[in-house]
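Just so it is clear, none of the values below were taken in a lab; they were calculated from the coordinates. Treat the numbers as computed from the prediction; the structure is a model and nothing was measured. Cβ atoms are built from the backbone, for glycine too; each structure is taken alone.
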Structure 1
């Protein structure tokens, strides 16, 4: 009996250790489950003068692509001279390059350069480049496993600023926006690259990465298609069957010609849909009855009230925290209730930062937010009672500091147009 207890205790110990290591990863866009929330503890709530300690920095090619982190390795899809994509693997400890995989991808778009973080599992790393190249690379051999070009595969036309999305992994599938006239979303076999299914068209190509939610008791894929600029051709927000790619439901009352954030689950079968370019936001509820799914529009928030142009709204402790900024309107960092009632916004406060269109994540009961114009990183207490800033530090410089943040093991990765930095956010 004692031997059994000892074996059980050791098994439990190693299991917990494995869970802890896995929880510290940031293996894809928006973290472990694409919510923007990290399962981290032990972060400092104040910073010394000069800000958190810089552990390392490296030079990267022009662009916006943030990092993915797994097993102490940092993955970045870099881009050089409008000709080459470079999937780089770095050490999280010191930033040294461990290996890279390079392929030719010639072409140029406005706001040029890299776009989005890769997605990493136990064996492979998947990425989508500016020119539509979906690649799967073996993490051990560092060799290409398979490659597709989404534009050629589905006879598509790239959006105005090229292809920007992060692959989604689900069971044996890797799922991407297909970008084609007859396919909205495509699912490939993760190992072979064989096409498993494709969904019907959902609109023009956009920039929102696919995500997963359970609505009406059914786990399903969430995806968005764009409208054209004058809305003579509509896009849609849809739920898609993960089994065969069929459309489960469709919502077309919210339109955006450049959708970037994903639909944000609010609980109780509700979603927040938000965007810039005058789109504003909407809250809908998706339910399932005997005859199928039904979509009910609960609230529409105009662009002056709520609209995140680039980064994902985050739901935390029954409130929504959102970088409520776009080309047209600046509301700063804002807090809403789950029914869309505004609690506060930093533009109402004297001397509070406006955050431009920078990334934000939440970890250890802290909002970590980057101001995309000043390059200052802020530490904020998430509270519906008001904006409560705890610390700030200038971290990066340059234009359009839109790259998404990543956090693993207390190490924050922040990028500018030409530099990737790693900061130590742990308590001393």
Structure 2
């Protein structure tokens, strides 16, 4: 077995984002929704499972702002089938972000019970959480991103999708994905949204955009009546801020962690160019778009995903330790609800990191003397910092937006054959 290639830390230099006064941004967003708030009324605030930076602080500001406006807020998990589609699992997910009743001083009503409130023009049932329906008003909190299951220039993981899946709980998510298999995601989501807009006390939401460093770039308050008009612009801005891998071709991508807090699909499909509904394992590029990644090695899961390893099926190899960390029940519930069992298939696994890397590099069909193009990232949200092998160094030298952030280093493993540390995701001082 030839020696593993030397690696070197590389930094992507993204355009700076203007500093954000988060309390002021939240207050301005709530001001947009205030005309629909009645003094003394109850307000259900939907909080999802996505790993929004500073989520607990953001929720605390929303709760405090609503109280200042004379209403009585409570929280409910707005997360479809995540957390194993159980009240306890969804409470645990929120708690892992610091969102608890004790910390925020408000009730969290985690029931997954729903009521069908109508049927879309396409014949799809529309469901809403009974806890949210019982409130006088509903406000959603959501991070806007391009969707990982489909591409649309006007619809992504925004406030409309959050309404359908977040309010609909597991039943609503299942109904939407089932319809999407027949009529497409965009038509299914828009049809259900239009029913929920009229049949529920939804007054609006706060849309969060994050920059390439996973820092909050903007918080926008949007009235429910304006979701369809505003969502496309938010999606375009989110797509422009999406951090991507900067290389045309990668032979092996090493991903330290996947999880639901990173992406709904564990790894963001917009970053790795693989579909949750299946991908080609062919080594020949054959015209496929950049980045073309021949092999992906997933080392493990984030603690925040609580064993839900959806997305591991997008990898080619993993380790026995990662397989042991999977919660099969939670993963199966999420994958089947999304009609994407391929995303939960367990890939080929090896005893440790060293064996996984060596065996995968040995099966790349490289030409004699050809050096492998290897990239290591912490996760698909954290691509501002990465490690790259010597074959890619010429692509870094002199290229705008890329710079070396350390000297060449060999791979370092512990006594059990696992890599010693993750690529540094901290921002430079």
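For the reader, a short list of remarks on this structure follows.
- Identity of the structure behind -8500 (criterion: helix-only ellipticity at 222 nm (-39500 (n - 2.57) for each DSSP H run of 4 or more, over all residues; to 500), calculated), options 1, 2: 2
- Cα Rg over 2.2 N^0.38 Å, for residues 204-411 alone derived as 1.09 - corresponding label from 1, 2: 2
- Relative contact order in percent (Cα under 8 Å, 6 or more apart) - structure with the largest value, from 1, 2: 2
- At a computed 87 (volume of the Cα convex hull per residue in Å³, for residues 244-347 alone), which of 1, 2: 2
- Of the structures 1, 2, the one that 15.5 was derived from, the read-out being mean count of other Cβ atoms within 10 Å over residues 52-59: 1
- In this comparison of 1, 2, the computed figure 4.6 for distance in nm of label points 7 Å out along Cα→Cβ at positions 180 and 364 is attributed to 1.
- Each of 1, 2 could give mean count of other Cβ atoms within 10 Å over residues 140-147, but the derived value 23.6 comes from 2.
- In this comparison of 1, 2, the computed figure 1.00 for Cα Rg over 2.2 N^0.38 Å is attributed to 2.
- Comparison of 1, 2 by distance in nm of label points 7 Å out along Cα→Cβ at positions 44 and 388 - largest value held by: 2
- Source structure (of 1, 2) for mean count of other Cβ atoms within 10 Å over residues 164-171, computed value 20.5: 1
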